[in-house]
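The structures come next, written out as structure tokens.
Only the coordinates and a few stated rules stand behind these numbers; no lab work does. These numbers come from a predicted model, not from an experiment. Cβ atoms are built from the backbone, for glycine too; each structure is taken alone.
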Structure 1
Amino acid sequence: MTPHTPLLDRVGTPEDLRRLEPGRLRQVADELRQEMVSAVSVTGGHLGAGLGVVELTVAIHYVFDTPRDRLIWDVGHQAYPHKIITGRRDRIRTLRQGGGLSGFTKRSESEYDPFGAAHSSTSISAALGFATANKLAGQPGKAIAVIGDGAMSAGMAYEAMNNAEAAGNRLVVILNDNDMSIAPPVGGLSAYLARLVSSREYLGVRHLARRIARKLPKPVHDAARKAEEYARGMVTGGTLFEELGFYYVGPIDGHDLDQLIPVLENVRDAGDGPMLVHVVTRKGHGYAPAEAAADKYHGVVKFDVVTGAQAKAEAGPPSYTGVFAKALLAEAERDPKVVAITAAMPSGTGLDKFAQRFPERSFDVGIAEQHGVTFAAGMAAQGYRPFCAIYSTFLQRAYDQVVHDVALQNLPVRFAIDRAGLVGADGATHAGSFDVTYLATLPNMVVMAAADEAELVHMVHTAALHDSGPIAFRYPRGNGTGVPLPAVPQALAIGKGRIVREGRQVAIMSLGTRLEEALKAADQLDAMGLSATVADLRFAKPLDEALIRRLLTSHEVAVTVEEGAVGGLGAHVLTMASDEGLIDAGLKLRTLRLPDVFQDHDKPELQYAAAGLDAAAIVETVLKALRRNSVGVVEGARA
């Protein structure tokens with residue numbers, strides 16, 4: 001076989017990979033990187049992180065006995081190369097498409113994905129669970145957690161490491177240091193030391209020395225132990241991890257298979273406690289356009305493989321995130337007490353622009369939503385006006401802090417909840433399905449949802465002025481509707497909605513950006529001879545009870561529509577109607593919300609259609625409530 005004969009075609013699974021000679025692995029890695037670039041150029045998705053772990057992926061699957069050894073990728077957005085060599089190459093061009101592969105690891109997709117992920121910093125805890133279960137069962141299998149890309153900024157990673165010693169040698173943590181090295185630059189000396197301190201010979205001598213030292217007087221034993229650990233830590237940078245109970249190896253070059261393979265083999269065969277291997281990689285490695293990009297092509301749309309040029313989005317209305325960022329800047333210009341907080345998502349939330357203008361009033365707390373919320377509570381208690389800009393799905397990680405540190409103390413923290421509702425290609429792990437439900441249940445909390453970008457501007461202004469307790473406003477991913485933005489924002493009356501269209505027979509009460517579909521449904525109903533009122537309630541809490549009461553008592557049927565799970569607006573309206581005895585009076589009230597499932601990734605419009613939250617579903621719900629069909633004839637009646 002010539003060196004130019006493709007090898008990746010022979011690697012359907014890691015078992016095939018392990019049949020190759022080590023000298024062939026460089027070619028496999030190069031072909032794997034080319035295949036990944038080719039696939040993502042078609043599908044879009046996360047690129048830079050996956051490019052950075054190609055060699056590491058090959059090395060792990062070559063050295064460890066996956067899937068019996070459990071490999072867990074933190075976040076999972078870097079796992080595209082892993083998917084290609086674990087039996088999914090034939091589907092890799094379906095990434096993030098409806099019915100295709102997930103952009104993250106997913107248990108139902110492959111036995112090589114033992115733990116689903118898409119949120120950060122869970123891998124060590126999960127791997128510790130696998131390793132401990134193996135220990136209890138007397139099974140020899142390893143659990144390998146690959147964590148990096150900023151995930152070590154979350155406290156959960158250290159909580160897991162603090163409890164990891166009991167797992168013994170069944171646990172291996174690979175720190176993928178791909179942003180800024182926490183140790184001296186990798187070179188020949190550090191590579192040599194990594195191989196040395198992970199070798200059986202060194203570990204054997206170290207174990208013997210420990211046994212001898214235990215027989216010495218305790219002061220001498222303690223001094224010897226500390227001398228060995230700190231001497232090694234000074235050279236290799238591992239003191240912190242040693243204190244947490246790990247045996248530290250590294251740093252090593254994560255793109256050099258000649259270094260990776262022997263070190264991982266030593267770690268695999270070590271008989272001591274949990275191991276931490278510090279691997280230094282570079283995002284975007286091996287693909288020149290990604291290497292040259294400031295964000296290393298973290299997330300991309302479709303692109304040209306040769307030039308790296310990404311497909312340009314069609315011109316259209318501004319994004320909701322951009323509108324929020326601009327509106328918050330305007331509030332900060334007016335009020336020096338306005339501050340902004342994000343959790344490792346400055347560009348994703350638009351707060352990078354705020355940081356450029358007001359660096360001293362902008363705070364990126366890292367992947368630490370819990371800390372970010374309580375930090376904001378402290379600032380609010382001191383008289384500042386903090387805006388916590390956090391994706392809906394990530395705010396879930398700080399729910400106890402929202403309850404205990406903010407709502408219970410009635411502190412005026414402003415929550416800007418981005419990515420509300422369904423999010424398309426990122427799927428169930430990133431969907432903002434639950435925030436209305438989990439926030440509107442809390443005393444003292446005000447919950448708003450913007451119907452369009454103009455309403456979002458008003459809600460940012462309303463939140464800035466609201467000093468009597470916590471307040472949240474939610475808005476979706478993607479572009480707005482194209483409505484003109486207000487030159488001067490208005491302060492909305494708390495708990496008051498608005499009538500957008502007056503009718504007589506049907507009342508459609510919308511919360512959030514389903515308003516467009518509600519208006520389309522009203523047009524279709526009008527064509528059937530059914531006059532419809534459309535209301536934008538604006539607030540899930542407090543409800544505009546006067547408006548809702550009027551609509552419920554003056555229309556034949558009423559429907560609530562929201563981009564959230566059961567327990568949100570519809571549940572609160574039903575509770576109000578029940579408390580006031582309106583249901584006993586024969587009220588026809590229906591609630592439309594997200595179904596009680598985790599919806600898979602697809603185009604947003606197809607997701608909402610599948611969820612029953614488009615105009616067609618609203619019309620169908622109204623007709624069923626009135627016992628009519630699509631041509632207006634009463635069901636069951638004679639022609």
Structure 2
Amino acid sequence: MKRILISLAETDRTVQFAAEELARRFSKVGGLVSRVAPGGGLHVGTFGALENSDLLPDDAGGPSGESGRREDDAVGIDIVERNDELVGYIAGTNGRSVLIAVYRVLRRLGWRWPDPYVEIAPPANEMAARLPWSYAHRPPYRHRGICIEGSVGREHVRSIIDWAPKMGFNAYFIQFREGHTFFDRWYAPRRGTPLTRTEAADIVEDLAGEIALRGLDFHAVGHGWTCEPFGVPGLGWEKHAEPIPKETKRFFAEIDGKRELFGGIALNTNLCFSSEEVRRRMSEAVADYAQTHPLVDYLHVWIGDGANNNCECAECRKMRPSDYYLMILNRIDRILTDRGLPTKIVFLAYVDLLWPPEHERFENPDRFVLMFAPITRSYSKPFEPAGALPPLGPFVRNKLTFPKAVEGNISHLRAWQDVFSGDGFDFDYHMMWDHYLDPGYEQISDILYRDVVNLSRLGLNGFMSCQVQRAFFPSGLCMYVMGEALWDPNRSFQSIRDEYYRAAFGPHAETVSRYLYRVSELFDPPSLRGEHEEAPGDAAKRFARARAFLEESGELVEKLDGEPGLVLKRHNALMRFVADALRARALGDAPGAAAAWEKAVSSLETFEEAVVNRLDTYMFRRVLGGRLFGARNS
């Protein structure tokens with residue numbers, strides 16, 4: 001194989017980027033001449049711009065999404081080698097699909113991206129053996145996205161956005177208007193001053209361009225609509241420091257006879273939704289934002305975060321919060337329709353809103369997308385719907401209890417689906433907190449895989465992962481599994497797992513996979529979640545075994561090279577201190593647990609910069625230190 005001349009079928013920027021990505025990869029492989037050239041034999045473009053679209057998968061929509069929906073990805077690939085040249089076509093329903101198709105071709109030829117920071121290219125002499133290749137695929141889930149959380153710098157997010165289409169993801173979500181709190185957590189400690197709102201907005205504008213370049217669906221905002229339209233900033237979950245004018249307080253939810261910020265936090269504060277003025281202000285603010293942010297494809301309209309924080313006034317008591325919420329949503333749709341704006345509105349079933357409306361109904365369901373956010377669920381069991389579901393618990397205003405079990409959460413989803421039969425996805429938190437309770441990432445990866453493959457049984461059309469962006473410590477298994485399962489849920493967990501370990505650890509793949517499986521097993525995530533009854537002495541012995549296993553495995557991890565090997569070495573050393581802390585905790589030795597945790601933190605500080613792209617140390621300290629050891633500064 002000596003020559004690859006890539007012919008562009010159109011001027012779409014994402015298609016151009018896809019062709020450039022293909023040429024750039026080929027040019028790095030010895031013995032190849034690769035460039036984008038008119039009249040080349042390898043055509044790259046949308047089905048609508050190519051003459052031959054025989055490989056267009058069934059039900060994938062028409063050329064460039066002209067019939068059907070642009071959101072639906074599908075790819076068609078037909079490549080052969082002829083006279084030392086690659087010829088054929090790489091096509092998709094839209095620019096993003098073309099880009100994903102290019103990465104699928106590269107994967108076929110041996111390229112791998114086990115995480116955003118490692119790219120593995122094949123030897124040139126091995127590529128020809130993997131051709132010819134014809135491939136047509138339409139992923140069954142429309143929504144395959146990642147949502148910002150944790151502590152991040154601009155480059156961390158950019159790296160995830162760049163990696164996303166390589167793994168088949170098609171969406172990225174920047175929460176709140178500027179994602180301020182997530183960026184401030186990263187930049188403020190490093191420079192000694194808080195990040196300004198303007199600086200955060202500049203970062204988001206830059207990242208929006210990266211999202212648009214790759215044709216990804218851009219999701220935005222979420223919480224904040226209950227404070228920003230009323231002159232109260234909603235940058236994060238910190239307490240509001242400035243006094244609130246009485247004129248503004250009258251809009252706040254009345255709880256225990258008072259109208260105040262809920263817990264002092266603007267984002268957590270709900271409003272008096274029975275008020276016509278409240279509904280008008282919120283609706284107009286959403287519409288104005290949609291009009292001034294045309295790059296946003298999916299605008300999330302949520303009420304206040306937190307739970308049991310809804311208005312108790314006489315008027316608000318007449319209906320559930322979800323009824324008033326639906327009144328606001330319908331009003332937003334009418335304004336957007338009048339302005340000719342196509343923006344999709346994402347609404348949520350979450351905590352108090354898990355109870356669907358009793359009276360109101362959607363006027364234009366096609367405008368909306370349901371986001372099921374089961375934040376109180378357990379991650380010890382997957383969503384596998386089977387058998388009869390329990391009835392919903394009663395809606396008792398501000399005295400609600402929320403489901404932890406799979407069945408109870410599905411009951412709430414079904415109740416919403418009785419009201420809304422349109423598009424919807426799962427918004428879930430596997431890598432927000434719970435992956436820290438599984439130091440080997442093996443059990444949480446398996447749960448996530450099964451959640452993804454069961455989405456269709458839940459009547460959901462995809463998945464948005466609300467998570468830290470640096471979730472590659474000790475490995476990228478969980479992220480890799482999520483991307484591959486969303487792209488093709490017919491693949492087995494084991495095949496994805498094996499592929500990941502081979503890509504990340506090469507000849508050590510089997511040894512490392514066994515090692516990390518044992519780490520997960522010994523730390524026993526369900527017990528760390530408080531879901532296993534275990535005698536303190538038995539738990540202490542298990543953590544002692546975990547400590548001993550980590551020490552015994554030290555020689556193994558020392559043999560590993562490259563960045564993944566470095567990460568595993570650091571992880572092994574850190575988790576020895578964590579095992580000590582957990583053993584002391586199991587024995588009721590609080591001072592001993594605190595001392596061991598401090599040693600873990602000190603150890604982490606010695607190599608934090610070496611794993612800065614792999615581990616969100618802010619969230620690691622907060623989850624393990626705060627949840628398990630009661631560390632105040634975690």
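Computing distance in nm of label points 7 Å out along Cα→Cβ at positions 154 and 570 across structures 1, 2 gives 3.1 for structure 1.
Looking just at mean count of other Cβ atoms within 10 Å over residues 266-273, which of the labels 1, 2 belongs to the structure with the highest value? Can you show the working numbers first?
On the way: 1: 17.1; 2: 24.9.
The structure with the largest value is 2.
Identify which of structures 1, 2 gives the largest calculated value of distance in nm of label points 7 Å out along Cα→Cβ at positions 298 and 602. Present the calculation step by step, with values, prior to reporting the outcome.
Numbers: 1: 2.9; 2: 4.6.
Largest value of distance in nm of label points 7 Å out along Cα→Cβ at positions 298 and 602: 2.
From 1, 2, which structure was Cα extents along the principal axes in Å = 81, 65, 54 calculated on? Intermediate values should be presented prior to the final figure.
Working: 1: 88, 61, 49; 2: 81, 65, 54.
Source structure: 2.
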